[in-house]
Structure 1
Amino acid sequence: MHVKSFDNDEDLFNYLDDISKKGIAQYKDMPQFLLDGMQVGHFYMTSEQSLVIFGEIIDSEYEEDRALMAANQHVRLVRAYSVVCPEGEMGNVRVMSLAPISKDDFQNAKDCDWLVPLPIALFWARTRISNLRAIRRD
């Protein structure tokens with residue numbers, strides 16, 4: 001995990017603004033077939049250094065959350081799971097940091113108590129991306 005510190009609030013907010021602008025630009029460049037695979041009810045994997053994280057893209061019961069997600073389409077509301085947080089934790093993440101996986105692969109990770117080596121999780125993601133690309137061509 002990368003920790004960043006700031007000398008003052010202005011530097012923090014400038015940094016957050018820059019990250020948001022980059023996220024929006026990256027989102028706009030993503031292929032549509034990938035975006036189609038990153039909607040509510042879909043599953044993903046990501047990693048933070050050696051920690052593999054699995055999750056589901058969810059919808060909120062709160063109108064304020066849904067409005068915030070609609071206004072920030074490059075961000076998804078998620079429930080994330082890992083060996084560090086096996087019970088799951090709700091949060092939001094930028095779409096471009098996620099790799100889609102199938103529901104079956106998500107269940108396999110859960111059955112393994114989220115202890116899946118990164119190369120296997122990446123294989124699942126590559127397979128799902130290939131399948132999404134093939135569906136898009138049909």
Structure 2
Amino acid sequence: MVKVWRIGQHEVRWEDATGIIVLVHVGTMDADEIRAISDAMDECVGLGPPGDPSLLLVDSRRATGLNVSGREVAASKAKVARADTLVAVFGAPFTYRVVLNLVFRGVALVTDKLRATAVSEEAEARAWLTNGRLAYLASRETR
């Protein structure tokens with residue numbers, strides 16, 4: 001089953017077969033769109049198997065960023081992220097991926113709420129999420 005939410009130019013999609021939430025980011029996001037996207041992603045989390053981490057795949061091939069109000073809302077949403085969330089961004093230009101990975105590393109130093117990466121290709125992003133899920137589930141079994 002694939003469930004789809006269309007929010008402005010953007011799309012949130014739940015892929016039941018993979019357990020991945022896909023966000024297609026097109027153009028610029030504003031605060032209202034980020035709130036609606038966050039609500040859709042929260043609904044997706046409820047569709048996944050209990051105990052699995054949330055997996056978010058972000059297609060940023062056509063993204064141009066967030067406006068000022070959007071950045072503020074995104075930052076507040078990141079502060080309350082689930083501790084079992086993996087995010088893989090793909091398709092962004094090289095310099096944007098470098099910046100994202102620096103931000104992701106900084107976040108990892110202060111919290112375990114977000115494990116993320118930015119890569120160039122979708123297949124690489126999906127593989128990273130799959131490997132991250134397996135590592136997460138294996139670490140839960142050893143506790």
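Bear in mind these aren't lab numbers, they're just calculated from the coordinates by the rules spelled out. Computed from a predicted structure; not experimentally measured. Cβ atoms are built from the backbone, for glycine too; each structure is taken alone.
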*Value 11.9, calculated as mean count of other Cβ atoms within 10 Å over residues 63-70, assigned to which of 1, 2*: 1
*Just checking, which of 1, 2 has the largest value of mean count of other Cβ atoms within 10 Å over residues 47-54?*
1
*Which of 1, 2 yields 15.8, 53 for Rg and Dmax of the Cα atoms in Å, as computed?*
1
_Highest-scoring label, criterion being distance in nm of label points 7 Å out along Cα→Cβ at positions 23 and 127, among 1, 2_ = 1
_If relative contact order in percent (Cα under 8 Å, 6 or more apart) computes to 21, which of 1, 2 did it come from?_
2
*Name the one structure among 1, 2 that Kirkwood radius over Cα pairs in Å, for residues 15-86 alone of 13.6 was derived from.*
1
*So mean count of other Cβ atoms within 10 Å over residues 103-110, computed for just one structure, reads 11.8; which one of 1, 2 is that?*
2
*Could you figure out which one of 1, 2 the value 0.15 for FRET efficiency 1/(1 + (r/R0)^6) of positions 7 and 31 (r between Cβ atoms, R0 = 30 Å, to 0.05) was computed from?*
1
